[in-house]
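Below, each structure is written out as structure tokens.
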Structure I
Amino acid sequence: MDKLLIAGGIPLSGEVAISGAKNAALPLLCAALLTKEPVTFTNVPHLNDIGTMLKLLAQMGVRVTREAEKVPAGTHSAGAGDTVTLDAAGLNNAVAPYEMVKTMRASILVLGPLVARAGEARVSLPGGCAIGARPVDQHIKGLTAMGAEIAVEHGYVHARAARLKGARLFTDMVTVTGTENLMMAACLAQGETVIENAAREPEVVDLANCLVAMGARISGAGGDVIRIQGVDALHGATHRIMPDRIETGTYLCAAAATGGEVRLTGASATSLDAVIDKLMDTGCEIIAERDAIRLRAPPRLTAVSIRTAPYPAFPTDMQAQFMAINAVAEGTAVMRETIFENRFMHAVELIRLGADIKIDGNTAFVTGRPKLDGATVMATDLRASASLVIAGLVAQGETLIERIYHLDRGYEGLEHKLAALGADIRRVK
């Protein structure tokens, strides 16, 4: 099993390209199920979760064509992305089996498109998740309100509908995948669907933009009420996947923690307001360009308190990275996690590196120390892995991170990009 070996203490410096967003790409790939015509996506990142989703779609009868985008000479290849064309004209198997779903919870996103287009779907329940429960009851509740007959049996959600009908949907909680699933299903439903308490994340807006390019009639995406006027059919389109805002935030945190200065290309600051505000509070100088972000770190960061909440508030996917920078910042930070109940598992590993962290329920108290010491640590989930990498880049001596397969699910070429910024990091067996 692969591991990452990091020799810390080197300030990051230079320029690196940001990849397409995993959390935008996964629902977008599922959207291709809604039409018989080919849909082409550019800026698709090289990630294990993307490969899994493409295999899942292929076994449903979708024809998948994937080719690397051409990279100009002299530029860093990581972040260039792929061009993927999906042709679902031959859709013949509306089943998402457990063997594929168990490795990637986002597989539930095929449920809405399959019921809307094929009239039936059998999708395995995703099962447990290391960072806490992510129930699919809001997906089921919404589709049922749209007229689907749904049974949960033998670990599968089995849904049927001759044609979905528009409805007024109110989710009990803000759910990104729930909003995306119901929005996709509503595109082919009869009449108007209104989703209230909808997720406002930029990835939801990216999906809506693609669906509109395919002929859907959607308004309100980015707000908490989304209206969809159903149409009889969607057509093909070409869509470029948005930059990954969490990858962007992670590299900004890595540069901040190491006292570095970096420029991230292909990045957008518009979807990162909460993160950038907090980084500026640490003392970092940040300049947003048209298609890039620059960061210059101070000699010592100032600790910042955070509270996670749905977009546009501070994202739960950046909490672990900020815990790592608070571990070496001056002062004490109070960090409250309100989204997932088990999302402080990285704290124990950071403590192994010398961090001063105390946990009380959903709150962590982090007192910064002048230095961390390298050690062997174990990643427990995707963003926890990123926090350990940041801590390893700062720590004196060598840090060995085990179970980095989590990183490969959400960060394209992470060790190559960090090495391009001067880090002493390599993958070992």
Structure II
Amino acid sequence: MDKIIIHGGKQLSGSIQISGAKNAALTLLPCALLTDEPLTLRNLPRLADIDSFQHLMNQFGVSTAIAGSRPEDFGRVMTLEATRITSNVAPYDLVRKMRASILVLGPMLARMGEAKVSLPGGCAIGNRPIDLHLKVLEALGATIELASGYVRAIAPDGGLPGGRYSFPVVSVGATENALMAAVLASGKSTLHNAAREPEIVDLCNLLVAMGAQIEGIGASDIVIHGVPRLHGATYRVMSDRIEAGSYACAAAITGGDVLLKNACIEEMEATVQAFRDAGLIVEPRGADLYVAADGPLRPVQVTTAPFPGFATDMQAQLMAMLCRADGASVLTETIFENRYMHVPELNRMGANIETSGKTAIVHGVPRLSGAEVMATDLRASMSLVIAGLAAEGETQVHRLYHLDRGYERLEEKLLGAGAQIERVGDD
């Protein structure tokens, strides 16, 4: 198994290309199940999760073709064609690899009238039940059965009628599943307290490009008027706001500056505000975003929240950056109950972080020291890389399969900005 070796203390400077968003791409891929015409997605990141989802789509009989692109290029173009769906079962062997597999439930139910999906896996960052996915599909007219580790959703004869559902708490995944299920319903569907994340907007924009009728895109109340069929489309995946924020933290902790190519400031305003509170310079430059350290980092107080709040997927990276702040920062995690597993690893590198329940207090230290550390989930792995870039000596990050799920060619991008980093075999 590979590991990353970092020799810290190099100031990052230069430009970094931001890839297509993993969280958006994994939502757009299952849209191919909603039509028998080709769906072409551009700017798909080259990630392990994308490959896994492609294999899942193939399991259903969906053909996938990747346009000729050079291996050294970032991103790729994939055309998916679900002319004939040969299976409506998402098996455990494929679904266990990533939680996003549950997103085939809604579109498969809408297109085929029935779907059977294994209960999902993914990062071990806490309890993430799918009860809201099932409740909203029931509200749209589906019958739900749970047996032997599988979810079976069945639409009535004639398809889903549509319906109304108010989410008791904001759920990104359940909103996505509901949108894909409702677009082919025979009637109108209304979602209250729906998630508003940019990835939701990206999904809605693709569905509209395929012929869906959706009102309230970007709002917490969404109305979907079902249509008899959707057609194919060509669509570009949005840029990854979490990746952009991660590289901004990497530049900041090293006292450097980076131009984040194709990073959209409007999609990461809460993150940008936290950066500015910490003393960073953050400026939009055309379609790009410039981020620079401007003296010592200042401590901040941040609470994770659904969009437009501070994203939970940025918490670990910001924490790593704040390890070098001049004072004590307070981070409160409200989304997942077990998302501080990176704290012991950061403390192994000389950080001074205390946790109590949902709160972490990060006491800034004058220096970090390189160490061997173990990634526990996707964003935690990036936090260790960020700390390693500023640490004295050598840092070795193990369990890279987490990192490869969400960061396209991380070493190449950091090398291009001046980091001393390499991937090697564990042996």
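Every read-out reported here was derived from the displayed coordinates using simple, explicitly stated rules and does not represent laboratory data. These numbers were taken from a predicted model, which means no experiment stands behind them. Cβ atoms are built from the backbone, for glycine too; each structure is taken alone.
Okay, here's what the table says:
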quantity	calculated
Read-out distance in nm of label points 7 Å out along Cα→Cβ at positions 141 and 325, computed value 5.0, structure in I, II	II
Origin of the value 3.4, where distance in nm of label points 7 Å out along Cα→Cβ at positions 85 and 405 was derived from one of I, II	I
Origin of the derived value 18.4 (mean count of other Cβ atoms within 10 Å over residues 189-196; candidates I, II)	I
